[in-house]
Structure 1
Amino acid sequence: MVATRNEAKLRELSENLAALELVPLPPEVELPPEEGRTFAENALAKARAAGAASGLAAIADDSGIEARALGGRPGVRSARYAGPQASDEENLALLLRELEGAADRSVAYVCALAYVEPDGEERLFEGRCEGELATEPRGSGGFGYDPAFIPDDTGAGDRRTMAELGAAEKHAISHRGRAARELERWLEGER
């Protein structure tokens, strides 16, 4: 069971966890509000709720972007940065405005991926991707802040945003891809 209703996130998790059969969250399962102070707290709360409602093992992630110049904001509020009903475009536009003219445009994507078994066993896997925020959005792939996130892992001369990378290239370096690989390694016997 995957504790998300975000289609883009579900697609990315499915692509990153190809060895697992991921069951989407049924519409009747209510997830708790993301009120944790950390990505880990939010991910665990969602995985626990999905697992309790379904009786199945559940995974959930909470992820977002942290800007060094803003003291780590938007952080856990990434999905609601411009307001509770804000679109991805509105959230990104606000972050771009707040960093306009900033000397330090360093950002990091952070993902906490929680796994909860029906017997109550819990594990947490974290992934991080460092980068820089572009001054304007580019590319049509990905979602969220991807159109302005230039990852460090593609090399100093590569100025493509996450939204300009192919899916396999993005998954190889993304925060969610890294956390998912940690989960897969653990499930394959490193328990």
Structure 2
Amino acid sequence: MTSLRDKTGKELSSDEILQKIVSRIKMIISELVVYLLHVVGSIPCHYARRFFYRLAGIKIGKGSSIHMYPRFYDPRNISIGEDTIVGEHAVLDGRARLSIGNHTALASEVMIYNAEHNISDEHFRHITGPVIIEDYVFIGPRAIILPGVTIGKGAVVGAGAVVTKDVDPGSIVGGVPAKVIGERKLDSLSYKLGRAHWFR
């Protein structure tokens, strides 16, 4: 009888085979949840979408809104503070912890990843790192935030920037990779972003 082997060629014991079967079933269920949340993202009513997102495990604070057509990965690790807006077609990755603060605005098509492949690994394994976005941050359209990054309170990330390392509080960053291009000149931050749009 031919023995079963994993993708690295290692022969698998019966216990390891069972673990792989269970792991595959969990992965299929997880992929189904991701797909269903993608379908929910097309419902043109903010309150209905938010209900299903919370049901899937996303922690969403009071007064926060997620506009249409987002993409989530492992929603149980995603938390969003109060009075925060996530724009259309955003990608929020929960394969490691993703924490988004209060009064924070993510523009359309922002992509936040906390898992990536290790290009130096011979088996191209993935690595993860938490992403923390603090209060009063603004992230411009089509910006990309990579694993392990913390964006400090009141920071601004310019449109199209690729953030590969931590951003200090109050800094304005832009470019690929993102670099400091200015500073937000505000002594205190206390604004509110306002109510959610019903049909966005």
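Assorted remarks:
- With relative contact order in percent (Cα under 8 Å, 6 or more apart) derived as 20, matching label from 1, 2: 1
- If Cα extents along the principal axes in Å is computed and equals 51, 33, 26, the structure in 1, 2: 1
- With semi-axes √(5λ) of the Cα gyration tensor in Å, for residues 23-78 alone derived as 21, 13, 8, matching label from 1, 2: 2
- Structure (1, 2) behind the derived value 1.91 of Cα Rg over 2.2 N^0.38 Å, for residues 87-126 alone: 1
- Read-out helix-only ellipticity at 222 nm (-39500 (n - 2.57) for each DSSP H run of 4 or more, over all residues; to 500), computed value -9000, structure in 1, 2: 1
- Among 1, 2, structure where distance in nm of label points 7 Å out along Cα→Cβ at positions 31 and 175 as derived comes to 1.5: 1
The numbers here are math on the coordinates, done by the rules we state, and not lab data. Small disclaimer: the values here were computed from a predicted structure and weren't measured. Cβ atoms are built from the backbone, for glycine too; each structure is taken alone.
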